[in-house]
Structure P
Amino acid sequence: MALLEVTGLKKSFRDPEGRSMAVLDVPHFQLSAGAHIGLAGTSGTGKTTFLHCLAGILAPDAGSIVLDGESICPGSEAVRDSIRARSLGYIFQTFNLLQGFTCLENVLLGMSFGRGPDRARAEELLRRVGLADRLRHLPRQLSTGQQQRVAVARALANHPKLVLADEPTGNLDAANARDALALIREICHEAGAALICVSHDPQVLSTFPERLSLADLNRAARRPNPVSA
């Protein structure tokens, strides 16, 4: 059985004129446990919307998403939140760190939605990503690359089965991007977590032996918009 199975996934939004804009129409997608794939996605193909639906952040208009035998959708917001906290890690392009909290507190707060705060594991993860001497630093006291490392530690804190990375190197220079991607993949391998990394960067995608194009999966990206309501 696949770790992740997506069937008939659809999502639309309204444009300023009130017309329905189809963003996602994915007939089928699946991912095996522990697999790492690079998902190519140019602007407008619905890559962030796709990841948000997989994570249960957005509810699709139709379709089913099953992660490790549990239904993310159909399902209530509370069910989606519970599954995300227990089984899924998300690395956002803009990191989404809480600016008023230290590195350690950001990881511990992420844990509070899952199994509960575990200071020893949080410290070990931050040590593992090279931030043992930055535990009490605030995000604004860190470089962009260091903030990315905090985001990686937070995403792995709850022992996720699946990690989603949305343009994780988009805000980094070439050297930091290479190091950050290698770190993400290494830690996911060590944890046995599957990884979906969305990027428009050919250099990033070339590091994945398995690569897919979201536009190929997504029929909505291949037909004209808007769609009349």
Structure Q
Amino acid sequence: MNNELPPISDIWVYLSGSPLLALVLTLSAYWIGLSIYERTQRNPLANPVLIAVVLVAGIISALNMPYAKYFEGAQFVHFLLGTATVSLAIPIYKGWASLKRRIGVLLLALFAGAATSIVTAVGVARWLGVDESLVRGLVAKSVTAPIAMGIAERVHASPTLTAIFAVSTGILGAVLGRFVLNGLHIQAWWQRGFALGVAAHGIGTSRALSVHPEAGAYASLGMGMHGIAGAVLIPYLAGQLF
């Protein structure tokens, strides 16, 4: 009986073809990003999602792994995205007594923020002469990714491009939001949280939850309200813009 182990090259060929590799890679990259985030006292510049994206992109590029092969394993994490989004209703419920007293000003802020996001993105892209297919993908960039991809299909945009724009927007919002809000002298946690939820959806909400519970509750509300309003109104608005 031959008890010799197969050559390491054979083991690697097996592992590289398994969806498990992509899953382990994704979870490990996020764990590394989260560790760095905690070690830097939750500095927004060390955003764990940003670190994970850079690590995963670098590794799959070095391995020449096609995205389709990577997604075979990463889809297990992707499946949980919708569940994680829905679970943000918990901090909204816990803070509802405070939230409902400000619902009027929050609705005003929501529509102002959503309109600004769309108009500035589409306006700048057209001013720069960006291809129309890319411009369509920018319409829903500030809505949380699962909803943004559904909107993209309705406005005849690429769901993949829209998801890239949405994730990029969330990362930038989570990284730079603190400095922008400080520059505007916005100190109240509910104002900071709601702004992050509307502008930077899920990733911004995650940042808000890690900083202060009140900011997290309002960020969850902002993200949820923006998602609902966007799913209903953005397809109509896109019909006027394109």
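Coordinate-derived values only; no laboratory data. Here the structure is a predicted model, which means the values were calculated and not measured. Cβ atoms are built from the backbone, for glycine too; each structure is taken alone.
By the measure Kirkwood radius over Cα pairs in Å, for residues 34-161 alone, tell me the structure among P, Q with the highest figure. Walk me through the intermediate numbers first.
On the way: P: 15.6; Q: 18.0.
For this comparison of Kirkwood radius over Cα pairs in Å, for residues 34-161 alone, the top structure is Q.
Using relative contact order in percent (Cα under 8 Å, 6 or more apart), single out the structure from P, Q with the greatest value.
Once relative contact order in percent (Cα under 8 Å, 6 or more apart) is tallied for P, Q, the winner is P.
Determine which structure produced the value 157 for volume of the Cα convex hull per residue in Å³, calculated from the coordinates; the candidates are P, Q.
Q
Please state which of the structures P, Q yields -9500 when helix-only ellipticity at 222 nm (-39500 (n - 2.57) for each DSSP H run of 4 or more, over all residues; to 500) is computed from it.
Values: P: -9500; Q: -27000.
The read-out was computed on structure P.
The value 3.5 for distance in nm of label points 7 Å out along Cα→Cβ at positions 26 and 146 was derived from one model only; which of P, Q is it? Before the final figure, lay out each step's value.
On the way: P: 3.5; Q: 1.4.
The correct label is P.
Which one of P, Q has log10 I(q)/I(0) by the Debye sum over Cα atoms at q = 0.17, 0.25 Å⁻¹, for residues 106-153 alone, as calculated from the coordinates, equal to -0.52, -0.92?
It must be structure Q, since only it matches.
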